[in-house]
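Multiple structures are listed underneath, in structure tokens.
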Structure I
Amino acid sequence: MPPTDTERRLCEATARGDGDGQVAAIAGEDLYLAAPQQGQDPLPVYDDPAVGGTCIPVLTRGMLPPWQPQQVFDRVSLEELAQDWPNDKWRLAVNPGTPCAAYLAATPAHRAGWLRIRAQVGVRPGGLLVTHFGGPLHGPVARGLACGAPLAVHHSVPWNELGTAFLDPAADAATLREQWSVTDPVGWQQRLEELLAGRFAPADAEAALRARADRRGADGGDGDGHGEREAADSAPAAAGLTAAPGLPELVTRYEERFRADGLLPAGGQVVSVVALDLAHAVALVRWGLGARLCAPPQAEQAVQRAAARAGEVYGSWEEFAAGYALGRVLAFDNGWFGAAYAETVHLHRVLTQDASSPWRGLPFA
């Protein structure tokens with residue numbers, strides 16, 4: 001089975017001898033070129049007996065090899081390759097030596113065709129749910145990766161992958177450095193622990209949710225209030241805090257809009273916003289793998305911890321989804337109900353309505 005839809009489209013085009021279809025299958029996708037190690041040529045040029053000529057090999061996302069500490073790949077586009085191609089007689093070998101292989105002639109006329117098809121296809125958009133059929137699909141690692149699925153969907157990368165890259169090593173390292181001030185394994189581990197402990201989620205919102213849960217418990221509200229009280233009590237960021245003025249009203253406004261837009265059921269309320277941190281913890285693991293700040297055994301353990309932590313706070317993917325949505329809009333929308341809100345609703349609907357979503361197919365705990 002091809003690992004993702006990209007390889008499936010490529011295989012189908014190759015099987016029917018459709019050269020334009022081969023180009024269309026990869027035209028808007030990220031392609032990966034092996035980064036040279038010290039002493040190697042800048043381009044991994046080789047002679048391929050399959051075509052009897054010189055080729056430059058690239059891999060599609062689903063065909064990247066398992067993580068290796070010294071084996072990294074640069075992300076390129078077909079457009080960049082067309083514009084910077086070094087030799088008209090060479091071919092582009094896509095996934096050479098695999099069942100998903102394709103060999104594209106790269107004369108000036110062919111490269112003009114690449115650019116024409118690229119313009120027609122466009123760049124792969126964000127907001128797509130992608131599954132890697134060679135990745136974890138069941139069990140605690142898959143559940144942990146599913147906690148990070150919103151960020152995977154945001155970038156249209158496979159949700160269930162602990163591998164060579166999230167985007168690419170340079171981009172992953174830049175994200176860690178610029179957004180999380182992480183530049184080394186020690187800093188990565190520190191941020192991971194903070195995220196798993198819920199220390200970056202909006203603390204005043206968590207305080208507001210705690211106060212509401214406490215009132216429900218005191219008033220004998222619906223249910224035993226256990227989930228909400230546990231969520232609040234287990235969020236160190238909220239300890240000793242009181243909700244900022246106006247924050248409870250903002251939470252109420254978002255919850256009302258969530259119910260209208262289908263992010264909460266009728267009468268539903270958000271349990272906790274620590275899902276925002278747990279999703280980022282999983283992304284931090286994947287960025288750390290890409291930047292070579294951690295190794296697969298650490299990564300697997302970390303995402304399983306995220307799944308376990310989610311199970312301590314929430315009772316279902318629906319509760320987790322609503323908690324992530326509220327945390328995200330409080331952090332990035334702040335009552336505007338603008339682009340960040342619309343994007344949050346899109347991510348929620350993809351992950352709660354698509355039949356192939358892990359939030360539909362995986363047990364929560």
Structure II
Amino acid sequence: MGLWAAVHAERRGIATIIADAGRLGGGASGGLLGALMPHMPDRWSEKKQFQFDALVSLEAEIAALEAATGLSAGYNRSGRLIPLPKPHLNRIARGHSEDAERHWQAGERRFHWHVVDRPDADGWVDASAGASGFVHDTLAARVAPRSLMSALIASLRQAKFVRILEYAAVAGLDPDRGTADIGGETIAFSRCILAAGHQSFPLLQELTLGPKKPLGQPVKGQATLLKAAIDPALPTIFLDGLYIVAHEGGHVAIGSTSENRFNDPFSTDAQLDALIETARAIVPILRDAPVVERWAGLRPKAIDRDPMIGCHPDHPRLIALTGGFKVSFGLAHRLAEAAVCIADDIDCEYLLPESFAISSHIAAASR
């Protein structure tokens with residue numbers, strides 16, 4: 001989110017410093033999975049519409065980024081397969097197909113939620129996994145997280161208005177005076193966008209009166225990368241929280257766990273082993289695929305789960321841009337643009353859902 005905010009600031013010619021306590025893109029954004037999944041098409045809401053519009057618009061944003069840097073972000077609108085192991089799931093899925101026809105439209109572009117007996121991807125998913133059929137949606141996409149980070153960072157390194165500070169921790173932040181101590185340097189600002197992932201929450205907590213509960217928490221996720229001779233255009237498989245994502249270069253990402261309690265945020269364990277075993281069981285080509293990398297990291301989950309964005313109600317110079325948990329990659333570019341519009345005191349061309357506002361999260365934490 002912070003990288004996208006700096007990109008949007010550069011586009012508007014706003015003098016900007018982006019500071020990271022470590023290296024840019026080195027947190028949860030530097031993971032492996034990269035699944036860009038839509039919400040279910042039923043019970044349509046402003047939140048689902050916002051996510052839909054963001055997922056559709058990301059395609060052009062990435063194309064522009066790739067053209068500007070000459071780097072690939074590993075993006076592909078490859079779709080998604082959802083096995084349906086029980087008959088009642090097939091009936092529900094058919095209802096969702098009608099919902100998608102109504103809601104998954106962007107101008108003349110339509111995206112579909114097909115219910116099929118067998119997927120058109122021989123050897124990619126075991127037919128027995130979908131005893132009652134499969135859903136094949138054409139809206140879902142994937143991106144290679146580290147490749148996208150590299151493209152965003154390359155774009156910022158050639159920027160005119162953005163200064164990058166890496167390995168520069170924030171030692172002090174005074175949003176009322178408009179100063180921050182970063183990497184041993186005192187920096188004055190007119191607006192500060194706080195996009196520090198899960199580390200945003202304690203900083204915001206210190207500045208907020210009223211909340212009885214934390215504004216958010218880190219959630220550990222474990223994922224892995226396997227090497228296999230696969231078509232990178234194959235659809236992502238989703239089953240009971242497990243994602244199997246085909247990437248370029250003969251790689252398949254598997255993930256991820258959602259752990260609210262953990263001892264070591266960056267270790268992998270038997271929980272990841274179980275995901276690998278399940279993935280091997282339903283994807284024949286992965287049964288002997290070697291593991292290339294095991295990964296773990298912490299994702300930001302705000303108290304109301306939705307992204308957290310907007311001016312702090314008590315400190316208007318401070319703008320929150322965090323949360324998102326599992327949907328951040330598909331929304332970050334839009335949320336960041338909105339945050340920069342807020343910082344620049346101009347209206348954004350689209351409205352944020354009310355549940356995304358930091359004031360909504362503070363109210364939830366205060367109850």
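When distance in nm of label points 7 Å out along Cα→Cβ at positions 279 and 311 is calculated for each of the structures I, II, which structure yields the highest value? Ranking I, II on distance in nm of label points 7 Å out along Cα→Cβ at positions 279 and 311, first place is II. One of I, II was used to compute FRET efficiency 1/(1 + (r/R0)^6) of positions 47 and 87 (r between Cβ atoms, R0 = 25 Å, to 0.05), and the result was 1.00. Which label is that? Here the read-out was taken from I. If relative contact order in percent (Cα under 8 Å, 6 or more apart) comes out at 23 when worked out from the coordinates, which of I, II was used? Matching structure: II. Between structures I, II, the greatest calculated value of Cα Rg over 2.2 N^0.38 Å is seen in I.
Once mean count of other Cβ atoms within 10 Å over residues 263-270 is evaluated on every structure in I, II, the highest one turns out to be I.
-16000 is what came out when helix-only ellipticity at 222 nm (-39500 (n - 2.57) for each DSSP H run of 4 or more, over all residues; to 500) was calculated for one structure; which of I, II is it? Value -16000 for helix-only ellipticity at 222 nm (-39500 (n - 2.57) for each DSSP H run of 4 or more, over all residues; to 500) corresponds to I out of I, II.
1.6 is what came out when distance in nm of label points 7 Å out along Cα→Cβ at positions 31 and 103 was calculated for one structure; which of I, II is it? Here the read-out was taken from I.
Throughout, read-outs are computed from the coordinates displayed, never taken from laboratory work. Predicted model, so just to flag it, every value in this text is computed and none were measured. Cβ atoms are built from the backbone, for glycine too; each structure is taken alone.
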